[in-house]
Each structure stands twice: as structure tokens, then as C-alpha cells.
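Q: Scrolling down, you'll hit the structures one after another.
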Structure 1
Amino acid sequence: MKFLVLNAGSSSLKFAVFNGQLKLLLKGQVSGIGSRPRFEVEGHPGRDVPHVMTASEGLLVAAEWLADNGHEPAQFNGIGHRIVHGGTQYVTPIAVNDRIQQDLEALRSLAPLHLPFGLGVLREMRRVAPEVPNIACFDTAFHATQPELATRLPLPRDYFDKGYRRYGFHGLNYQHVVEALPHVSGKPLQRRLLAAHLGSGASMCAIFDGKSVATTMGFSTADGLVMGTRTGSIDPGVLVALMRDEHMSLDQLEDLLYRRSGLLGLSGISADMRVLLASDRTEASEAVDYYCYSAARHAASLVPALGGVDAMVFTGGVGENAGAVRARIMSHLKWLGLGPENVYVVPANEELTIAHGVSELV
């Protein structure tokens, strides 16, 4: 048996092939979609693919390469997809048919900057390999265990019934952290775990007995921690003022919040933490300081959901690779009393979590 895993984003399509024992056979990606698209597979020479403008077009390039290298899409036993949002209805991996695809399409308004890419690739893969089970795995699903108190927004009650609530994201990787941490630590999973997924998108999650009880991202992926280009939490009065005083349209405001703020906006230099850490400019160091201080404040906000913290784990591109950032965040959290032996790094692996979901269904 072998499974294909697809992870579509706004500017990239990652793919991986696993065997029946969930051993990784290969992985690759089409990166820079919409700007300088490039196709790469680990261990093979990469090439530019200038005609690729969408994740779905990137899928066709990947599918052709897979077929030419002994992995014809129609021969997979299952194909797994990372779908950012499952709403309140879809909280476990599920084989997608036409009805479920329509249900998921109806959720686009909940994640308009992310969901269309995953759904587009799902739709295209179902066309390319219609006989193979296509399994949707949801980033929101891990957080379905949160108590209702943690999911409510302070709006009139009828808005909650319309879907205005806290969902949480990065759940596929948080699930991986829960499963991988005992192997990394050599200990049973700690009961009260604070997990930080720090990448271009960033969030934290309070995990009690392996289950999400609170998280920093809420209704959208723009909430919580400062990110590469996203604001994270911001006074809603500022948004009202920007629309009233700066005459911003909804599209302009969305662009500001998602694409021109965060580390990029704070520094005026880059959204890439590596660039900022290497820079000697004051604006770069100020942006990094703000990022770490803000992350620590959000970490502290999750402690009441756990009643204390037994261990902290970092994951994601920044969380795994930027030791200076981890150290600065932990310096703000000395009062938690966590020794270095209780702070861990777990490399992100959403693809393995998806492969698990596919394997269980197939």
C-alpha cells in the first residue's frame, strides 16, 4: 500500500508519498506559486515551472512527475488533503464525495485566504484519480475538544449560532506534536503541555491530557500571536478607526491585516525571521523583540486553561530553527518554573498526521 499526501497553500503545494507502514518514501513541493514557481523533490534536481499560477496547476506538474517516477496517481490506495477549515461539522478525517465537497465549499467564507487552495486541489485530484479515496483532514479538528467557554466570542448570542466563534488552527501539527513528543522526550506525554507553532503563521495551544483546551487563533488565522505578515491580536477599535479615518475599504483592510503587517510591517525589512535575526538594523531587532514579548504574553494567557504548565514544546520553521527566539520567549516565562529539561523541540510534520488519517480510513 502507499498513500499520497497533499498540502496546498496560497503560494505552495507540498506533497509526500508514504508506504503502508507510514514510512516516508519521497517528498517535494511546488513553491513560489504566483511569483517564481519552482518544482522540487528531495534528492532530485529542481526546475522552474513559470506556467504554474495556482496550486491546482502545481498539482498537475506534481502528478506528472509522480507518474513518470513509478507513482501513478490512480494507483495510490488513498490520497490525503490538508483542509484548513472543517467548521463544526467535520472534526475527523473523512472520505470526500460530491456532497461533502459541496459542504466544504460552503465554508469558504470562514477561511477565504486559505480554504480555496486546499479545496481546489481536492477537486482536481478527485478528477485526476476518481477511483482513489480522497481523504480530507482538517486543521480545525484537533480543537473540537475545547470546552464551549473557550470557543465563544463576546458578541450577542445569536452570532455564535451563525458560526461566529473561536475554531483554532494548526491542529494537524499539534496532533503530531502530541504523538511525537513522548518519543522525543523519552517520557510519557505531560498532562499540561504548552505548544508553540511558530512559522510564517503562528499560534499556541494549551493541551491537557493530549487534547486541545484553548488556543490563540480563533475565528480566523489572523488572531493571536504576531506572525510573518499577519497582525495577530489587535484592538478592534483600530480597525474601525482605519476604515473611518483612513477610508480603507474591506479589501484594503484585509490586505493590511494579512499581508502587510506582522514582522514585515514592524520591521519594514522582511517577514523572514532569519533575515531579521541576521540584520544589524534597529528596526529588525525591535521587530524580533516585539515578536518574542508578544508570544510570551499569549503563552501566559493560556496557563489558566491548564492550571499550570508541565512542559513547553516549540515547532514550526521558526520554533524549530531559531534558538535565539526560543530563548527570548522563555526568558519572559521564567516565572513558569520550567527547566531546560522540560522545554522541547518537535519538527513539524503535518503530512505524517494526514497519512495516519488516510491509513485509518483506508
Structure 2
Amino acid sequence: MKIAIVHYWLVNFRGGERVVEALCRLYPQADLFTLVYNPRRMPETIRNRRITTSFLQGFPGASRRYQPYLPFFPVAVEQFDLRDYDLVISSDASVAKGVLTRPETLHVCYCHSPMRYAWDLYLDYLHRDDVGPLKRRLIPWLMNWLRIWDLAASHRVDRFVANSENVRRRILKHYRRDAEVIHPPIAVDDYESAPEPGDFYLSVGQLVPYKRVDLLVDAMNELGRRLVVIGDGPQLRTLRRRAGPTVNLLGWQPFPVVREHLARARAFVFPGEEDFGMAPVESLASGRPVIALDRGGVREIVEDGVTGVLFPEPTVASLASAIERFEAAPDRFDPATLRARARDFDAPVFEARMTAFIEKALEEHRLAMRL
């Protein structure tokens, strides 16, 4: 059986790419297809594959700044030749599900999120401060066309898998398709807790507006608490200017540095609304509680008062209050309990559920093709 894995872009190793890595382990014979590829940021598991890129790979700077080429994404993904494949697994938060396949081919989409910038967060992106008057006039036309294409692309998928109940509801809302929920894999044994926590709070992730790291920086400035932020992105320079003396933004760091900080943090702070949130699970695997906004996929991870503290509103006052509630009784969070919760999202759980789902889908698809 010939298998293809399609991912939107392989330029940074984040949550979506970890799912691709897990799929590569499940299907070592699979070929990889992606719009653009930066091998320097990928682990050996991915680099060792036969990787096919789109025509965008030859565009200037595409492997570093692919966002300006958004209007070309749908055309680029439709150029992949998948006629020889029996099973196609798309890993998607953008256009990967739009690949064209034969009727005999089973197409399973592992959906990290419907396109945020075209659906849920469209108005947030449109009214950002860095969007000039000309872009503000053009974006509605582009997004209108992109939503039409995205909806059509969703009907090219035979089976959807959602990374959370939160995303399953959004798939149903935007695409009118149901989905099986299989949470993304966390390699729990790669993390361990330190004997005693340090004196700092921690945030890890891409520095983009919807993650609301600005809210966290403002809260820590106000409280005078130590904060370490690990991650890069378009907001890094702005956040460094915004940070007070107790806030340290380290930029991108290799995994050993991230793991060490997760183990020693007082707590991990997750101030934005996410589709799921792999970083909070990594914090629990490190025996550290999570302080998070009570919205989105984190509700499936954190139980208030048991594995962390949830705050209701994306405001400095609400977040600061949650930090003070945590500090009133920090010892109530048992590292063994936190790690036990993380085990629910362990990589073997993902592998077993994903394998069973695809095997069943293949059997049903073959039966349907014989009718």
C-alpha cells in the first residue's frame, strides 16, 4: 500500500510538525508532501523521508517568510500528483486537505484547526495595527475567495480527525462535517520534574497576536513577578520593548533548554485561546501546574484547582488574580498527579488510536469501493 503524508509547510518544528513526526513513525514507508521545506529546522525522522515540495519552494525567501504567498497556496497544493497513492493523510491547519486524490484513495485529514485567519480570527487579523489601509481593502476579497475554496476542499476529505473537542466543534460549524477526536501526541517520558520549582513563571510558544503574550507581559510587569518567555515570531521585538525588569524573552531555544525551564518553572502560563495546546501538557508532564485562559482546547487538559488555575477573561486583571490565587496555595498541585494527567495524551495513546481509526476507515472505504 502506498501512503502519502501531506503537511502545509515544514519550516519550523512546532505542534503540527510533531504530529507529522508521529505519523512518520507510524508509517515509515510514507512519502511527504509540503508547500515549502526548511530541513535545518526538522528532525531526522522527517529529513530522512522522500519529500516533495511545491513550486513555492523556488519563490524568494519562501522557506522563511511564506505568508505573503498565501494567494498561491490553493493552486500549489492542487499540483501534487497523488494518483499512485492508496492512503493520503493530510495534517492541516491551512490548505493541505485541498489535495486532489482518486476516488479509490482514502483521504484522512488530521485537522489541527480550520484556517484561523479565514474563519474564527478573520476580523482579528483584519483589524490588527500592522495591517495598512491598502491591505485592509484587499483582505476581505481574498478571504471571501479563500473561505469558498476551503469549504470546497473540506469535501475532498473522506474522514476527519480533530485534535480536540474544541476543533471538532469548529469543523462541524465551518465544514458541516463530523470528526473523530484524537489528541496530538506528547512524549511524556521526554520530560521530568525538578525537585523544587524555581522563582519564575514560564511561557513557551510562537509570538503571534492571538496567543496574547502581551497580556502576560503586562500582568507580570504589574505584579513584579519573574517571567521567562521562550519562542520567536513577529511580536518578539515589540514584546521586548514592552517588558519590564522582571520579564526575560529568550527567543527561540533548543529542546534541552525548553525542557529545563519547564521542569524548574513555578507554573506555566497560557494566556491565549488555542485549538488544543501541547505546551500545557508538556508542563504537566514536567510536574508543573498550568495557569490558563478558560477557553478553547485547554479546557480538555486543565482542571481548575487540580492541575492548574483557570481565569475567565483575557484581561490583565483576570490573569493577575489567577496568579495570586495560585500563589495562595502553590503546594496543592502534586507533581505525580500532574504527570498522571499528562499520560492521557502520551504518544503511545495517539499511535494506538490513530492506527485503529485508519485501519477501520480503510476497511470501510474498500468495502464502499466494491459496492
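Q: Among the shown structures 1, 2, from which was the value -1.11 of log10 I(q)/I(0) by the Debye sum over Cα atoms at q = 0.17 Å⁻¹, for residues 101-236 alone calculated? Please list the in-between numbers first.
A: Working: 1: -1.03; 2: -1.11.
It was calculated from structure 2.
Q: Where is distance in nm of label points 7 Å out along Cα→Cβ at positions 117 and 293 largest, in which of 1, 2?
A: Working: 1: 3.1; 2: 1.9.
Greatest value across 1, 2: structure 1.
Q: One of 1, 2 was used to compute log10 I(q)/I(0) by the Debye sum over Cα atoms at q = 0.14, 0.19, 0.20, 0.26 Å⁻¹, for residues 29-76 alone, and the result was -0.32, -0.58, -0.63, -0.95. Which label is that? Don't skip to the answer; put the middle values down first.
A: Details: 1: -0.32, -0.58, -0.63, -0.95; 2: -0.36, -0.63, -0.68, -1.00.
Going label by label, the one that fits is 1.
Q: Supply the structure label, taken from 1, 2, corresponding to Rg and Dmax of the Cα atoms in Å, for residues 261-348 alone with the calculated value 13.7, 40.
A: Values: 1: 13.7, 40; 2: 11.9, 40.
It traces back to 1.
Q: Taking distance in nm of label points 7 Å out along Cα→Cβ at positions 317 and 341 as the quantity of interest, name the structure among 1, 2 where it is greatest. Each step should come with its number before you reach the end.
A: Working: 1: 3.5; 2: 2.7.
Sorting by distance in nm of label points 7 Å out along Cα→Cβ at positions 317 and 341 in descending order puts 1 first.
Q: Thinking only about distance in nm of label points 7 Å out along Cα→Cβ at positions 13 and 309, which of 1, 2 has the largest value? Let's see the in-between values first.
A: Values: 1: 3.9; 2: 3.4.
Going through 1, 2 one by one, distance in nm of label points 7 Å out along Cα→Cβ at positions 13 and 309 is largest in 1.
Throughout, read-outs are computed from the coordinates displayed, never taken from laboratory work. The structure displayed is predicted, hence computed values, not measured ones. Cβ atoms are built from the backbone, for glycine too; each structure is taken alone.
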